[in-house]
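Below you'll find a set of structures to go through.
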Structure 1
Amino acid sequence: MPRQVVAAKAVAAAVCVVLALIGDFNQTFLASVAAAGFAALVLRDLLAPVRLAVDEGGVTVVAGFAGRERYSWNDVDRVRVDTRHRYGVTAQLLEIDTGDQVHLFSRHDLGAPVIDVAEIVMRLRP
């Protein structure tokens, strides 16, 4: 996860805390919920900064809030890039299908362009 993204989430949490302190009841409630959400995302990014690790033996992905699951290449059914065009914006996700679960990773999760990571994954996959 890029440090700028984590820093932006931390700043957003701080701004929401300030808004919660100066607002009326409704504003305080909404700003508190938003601050808690941003704080949870920052905590997740600090506890599990690496969302995907790939080597010759298989892939390791983040599971849940900060856990990890390891899959051998035999368990990986498919690796592909899912590209969607909507409202003039192109979104790409790296999709790793392990049979029971599909793991999706965006550019922000990977810290690099999705196509580049997909190429590396495919090179390491036997």
Structure 2
Amino acid sequence: MILDDKGLSIDPARVRALARDLVLTGPVTVEDLANRLGTSTRTLQRHLACQGISLRGLVLESRMDAACVLLRKTELDVQEIAGRVGYSTPSSFARAFARWTGSSPRTYRKAAERGGNQG
């Protein structure tokens, strides 16, 4: 846990959890995160950087975590999930998902349905 300039604590786990919540409501920005955490954008960026965390990486992680949950727990089609986690096309989502997990969204879902131990 880190303290910002005003003595407020910025817990990287809290930032990740907040990003996961926000990813389903639309694009996640540093401004959104900073406002919700009660700090400035620069302070948040600085503290994330000190922890070796990039905002881009944190948002991608949040998008993929949300996608994995939606694939495992819902019957939504891949196109709907792609839109919900912020991808403009299902193909761009499928490519990003495959880079992240090593499998396509459909393969991931089938493995999860069979009781596979993914994500």
Structure 3
Amino acid sequence: MAKHNETGQLGETAAAEFLEQKGWRIVERNWRSGRAEVDIIAWTPEKILVFIEVKTRAGEASGFGGPEQAVDAKKQDMLARAAGVYMESIDYEWEIRFDVIAVMLKHGKVLEIRHVEDAFFPM
């Protein structure tokens, strides 16, 4: 497995564990619809369905903003489309949210996790 894939998997696992510790129920990981992938789909304790993009960076923080800055308009659109397909597949029409979780690693260990709730609203 490529190093960036290992880093991504470590971050996604850390994010899932973080959410579970907060009482969230993970229902899907790496759910795909065509070319789009949703890293984590989960229910909050308040019963909100959340589609989560996990961005992970290893090493020292760069001057280019946090990993969550990498969720651009194109990525948001792909996530929204995938969310629509998922909602249709489970016949769900209620409240949803899009979150981003940024995971910073150093030497394979989690330095920081930032959870940006309601990170964007797709148009």
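The numbers here are math on the coordinates, done by the rules we state, and not lab data. Predicted, not measured: the structure shown is a model, and the values here were computed from it. Cβ atoms are built from the backbone, for glycine too; each structure is taken alone.
If you work out distance in nm of label points 7 Å out along Cα→Cβ at positions 80 and 104 for 1, 2, 3, which one comes out largest? The partial results should precede the final answer.
On the way: 1: 1.4; 2: 2.0; 3: 3.0.
Greatest value across 1, 2, 3: structure 3.
Here helix-only ellipticity at 222 nm (-39500 (n - 2.57) for each DSSP H run of 4 or more, over all residues; to 500) was derived from just one of the structures 1, 2, 3, and that gives -10000; the source is 3.
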